[in-house]
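Nothing in this text is a laboratory measurement; each read-out follows from the coordinates by a stated rule. This one's a predicted model, so the numbers in the text were calculated from it and none came from an experiment. Cβ atoms are built from the backbone, for glycine too; each structure is taken alone.
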Structure 1
Amino acid sequence: MRAAALHRIDDATPPPGIAPSSLVVGNFDGVHLGHAAVLREAVASASSRSLGTSVLTFDPHPAAIVGSGSPPALTTLERRAELVGDLGVERMWVRTFDAAFASWSPERFARDLVSASLRARVVVVGQNFRFGAKRAGDLNLLRKLGEELGFEVRVHAIASDAHGPYSSTRAREAIAAGDLDEAARVLGRPHELSGTVARGDQRGRTIGFPTANLEPVAEMLPPDGVYAVRVEEIRDGAAARPLGGGVTNIGVRPTVAGQTGHRTVETFLLGFSGDLYGAKLRLRLVARLREEKRFAGLEELKKQIGLDCALAAAKLA
C-alpha cells in the first residue's frame, strides 16, 4: 500500500515545488466505496491532463466547530492517507478547522487556500458542497471564482448500491447497530480499530488467554461484545505485518471488573506467542460472536473463551 504524502496546511506555506493538481475536497472519513469511486475517477481524469491528484480534508471534523459536534471517527488521518494513496492520490492536505478558519469568506477560501497555496487547476466537490463562513459559498459561486482564479469545478456523482448511497453516516449507523456486514458493504472492507498495546492487569494470563489491550482507540467502537478479528502490526514506514486471527472483547469486563470497569478493547491472538507491548495494532472486525456477559467465575469465563476461540477460527477460515 502506498500512502499519500500527509501535510498539515494551516497558515503555513506548503512545501516548495508543489505542482498544479486536481484537488478533491471532502472529509473522506472511512474512505468508503463512494469516496473510492470519486477518487478513482479524479485520478484518471487528472492523469489524462498530466496533473497529479490531491485531497483536501479538515481536522477536526467541521461539525465540531460549526455543528452539533464531531461524529465518531471511522478512520484516523494516517489511515485515510494510506487508503487514498492506494487509489492513486499523491498528497493529502489537512487544514485545521477552527473558529478562525470557519470565519473565512468563500472568496478567501478559494483564493488563498485552493488557488494560491494548493495550486488547484481542477476542483472536485460533491453536489451539496458549501464553503466559507456560515456556508455562504455554493457551487455557482465556486464556479465563478474558478473562472476568475483559473481552476475548473467538477461535481462528482453519488455512488450507491441497492441499499442506498454510500456514506460515512450509513457506515456509522451500521457500526452502532453491530451490523458488520453492512459496514463492510459501505466501506468495501471490514471496519478497523487501531491503537497501541498497553499493559493491563494481566488477568488473562492467569487463565491461559493473554490479551493485547489497545489504548487509546481513535475509531468508532461497535456495541460491547465479542468479535472475530484479523490482526496486523502497524509499522512506521513499512507494510503492516499480519499477525493472524484473534478474539476481541469490547466492553467493561463485568466478570473481573464488576460494574465499575472502564470500557476496554482486548484481543487474544489465535496461535500467537510473543511480546507486543508498545506495538501498534490494527484490528479488522470480521464477525460479531456474542454479547458481553458476566460469568459466575473465572472457570466459566475460561470455558466460554475457549468456545469463542473455536467459533472465531471457523468464522475466519
Structure 2
Amino acid sequence: MSLAPITLDRFILEAQQVSPGATGALSLLLMRFGVAGKRIASALSRAGLTGTLGAAGSRNVQGEEQKKLDVVANEILVETFDYGRLVGLAASEEMEEPVVYAAGATGAGGYAVLFDPLDGSSNIDCNGTLGTIFSIRRGGEGGSADLLRSGHEQVAAGYVLFGPAVLLVYTTGDGAHLFTLDPAIGEFLLTRDSLRMPERGRGYAVNEGRSHSWTPEVRAFVDHLKQPDAESGRPYATRYSASLVGDVHRFLLEGGIYLYPADAAGKGASGKLRVLYECHPLAFVVEQAGGRASTGTRRVLDVVPDSLHARIPLAIGSREEVELFEKFQSGGVARTP
C-alpha cells in the first residue's frame, strides 16, 4: 500500500507539534505563502490570455520599469496577509514604504513579511524562469525600524520557483525543505526533506555582460573558473538565466556559485541585490542546506541594512566555491597574469 503524500500544510503542522512554544501563527503564515504562490502561478500561466504581459507604465522605488505581473504579484502578496491579525506590516521590493495593516498584529506576537514579488522580471515576456522570494520576521511596534536588522532575525524564509514545475522551498531554521505543486489536486507536496547542497559544484552564474565594470579580483575569479584543470573539475559551465531564484535553486541541488558582484566604481559600487528582499532570505535557505552566502568580505546574514532598499554584492552557493571567491577578494589567491 502506497503512503499518502505529505502536503505542505501537513508538513508544517506536524513540525509545529514538535516545536516547543509554537503558537501556530508562523505555521499559518507559511501556509499563506503557499496559497499566494499558487495564485501567482495561476496569474503567470494565463498572462498571455489576460493581457497582463508587458510593461505596466510605472517604475518601482529603485527606478526600474515595472512589468504588469510585478504589480499583480505584489498585490496578491499584500492582500494575502490582510486578515487574521498575524501580520503588522508587509515590505516589498516594489514599494517605497511598507504596508501597515489596519487590523494587523502588534507587540511581541506579531510578524512582518518581506518579499520580492517576482524575481527575474526580464524573463516574463519570453516565458523564462521566475520566482517569488519571501522572509518572515518578528515585527513589534517599531514599524519599519524593526526590519533594519541582521538576517539572523529571520524566523522563516523561502521562495517559490515558477518553471516547468512550481516549487516551494522554505526554512524555519531546521533545514531547507522542497515541495512541488501537483496541479491535479492543487497542493504542494513534499519532494525532498532537509536538502543538502553539495560542498562544491561544476557551474557558475554571473552576468558576464557586466564584466567591464568588475574589479580585477572578480574578473580573476571568473577567469579561474573557466580555465581547464581536470584535477579540480574546471572549466565550470556557465548557467546564468537572469533569474536569481532559478540560478540559486539549481546550485542548491547541483552545487556551484551565483555571483552578482559590486561594480568597481559608480552607481553600482555598493552592489545591486536588495538585502531584505533577496539576499537575507536566500542566504538563510542556502546556509540551512549547508551552503554559504557572502558579500565577498563578510557573511550575508551578518549584514545590517541602513535602509529598506539597501543593496549589497552577493556570492551564494556551495561552501568551497564561495570560500574561494572570498580568498580572491582578499588577495589570498595569486591572479594569473
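When percent of Cα pairs over 31 Å apart is computed across structures 1, 2, the figure 38 traces back to 1. Here distance in nm of label points 7 Å out along Cα→Cβ at positions 143 and 303 was derived from just one of the structures 1, 2, and that gives 7.0; the source is 1.
Suppose you compute mean count of other Cβ atoms within 10 Å over residues 111-118 for every structure in 1, 2: which one lands on 18.5?
Working: 1: 18.5; 2: 27.6.
Value 18.5 for mean count of other Cβ atoms within 10 Å over residues 111-118 corresponds to 1 out of 1, 2.
For structures 1, 2, calculate Cα Rg over 2.2 N^0.38 Å, for residues 183-278 alone and state which one comes out highest.
Details: 1: 1.10; 2: 1.30.
Going through 1, 2 one by one, Cα Rg over 2.2 N^0.38 Å, for residues 183-278 alone peaks for structure 2.
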